[in-house]
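So, here's a batch of structures to check.
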Structure 1
C-alpha cells in the first residue's frame, strides 16, 4: 500500500485494510452471548475510516451501505477479522466490500477460559459501502 501524500489520493482498486479484535462480553445483547448486527457495521465503519486515511489523508464520511448479509452469528468471546477492499474509485467516492470473519471462538465445553482458533474462519457478515472524501 502506498503512503498518502497530503492532498493527493493514492486510492486504487484492490487496496485492502484488515482489523482484528476481540468481542467483549459487555457487548452481548441476546441469549447465547450474541452481539447485534450493528457490531459488524460499526467495525466496517472503522475499517472504512482507516482506508480513507491511508488513501486520502482524511477520515471521509460513510454515505451508504448496500447488500448487507448476516450469514452467521458473532458472539461475545469471538476474535473477529474485519476486512475492507476498494472495488471502485471515483473522484470523491470510494466503494468498498466488507467482510467479518470469526477466526477464534470461546469453547466453554473445554473450560471457562478455553478458546479455539477456527480453521477455516466463519464468514459472519458481508456488505458493500460507499464513502466520500473531500
Structure 2
C-alpha cells in the first residue's frame, strides 16, 4: 500500500471551504466538527481547521516566474489536469498563474496552474503526460 499524506491548515470559513473543496474540486467530505472538516484530496487527507491561514509570498522562483510560497498541490495525468482546469474555469476561479505548459520538450515537461482556495491558501496542480516524468532531472543551466 502506498503511503498517504495528511495536511492540516487553517481556513476562515468552513462553508466556503466545503463549497470549494467538495463542490469545485470534487473532494469527498469526511469527518467534521464545528471547527474542522476533513476531505479526501485525491487519496490524501486534508484537515481544514478554522483559523488564520498561513502567510504566503510570491518568492518561489521557478524559471522566470515567482510562485506563492508556501503552497501545496497535486500531480495528475494530463487528461485529469485538463478536466480540472476546465472545472476551475467554469467555476470562475481566479488563477494566480494561468494554466500553461512549463519546460516544453525538456525532461520534466509539465502543465501547471496556481490558484487559491476561498480563504487564500495557494494550490498548484501539475499535469504530466506520464507520471514517470515527475522526478526527471532538469538540464543544467
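The table below gives the values:
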| read-out | value |
| --- | --- |
| Comparison of 1, 2 - label where relative contact order in percent (Cα under 8 Å, 6 or more apart) is highest | 1 |
| Among 1, 2, structure where log10 I(q)/I(0) by the Debye sum over Cα atoms at q = 0.16 Å⁻¹ as derived comes to -0.78 | 1 |
| Structure responsible for 3.8, with distance in nm of label points 7 Å out along Cα→Cβ at positions 14 and 30 calculated and labels 1, 2 on offer | 1 |
| Structure with the greatest value (metric FRET efficiency 1/(1 + (r/R0)^6) of positions 22 and 102 (r between Cβ atoms, R0 = 35 Å, to 0.05), set 1, 2) | 1 |
| With mean count of other Cβ atoms within 10 Å over residues 46-53 derived as 19.6, matching label from 1, 2 | 1 |
| Structures 1, 2, by percent of Cα pairs over 20 Å apart, for residues 54-109 alone: label with the highest value | 1 |
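FYI, it's all coordinate maths here, none of it is from the lab. A quick note: this is a predicted structure, and the numbers were derived from the prediction, not measured. Cβ atoms are built from the backbone, for glycine too; each structure is taken alone.
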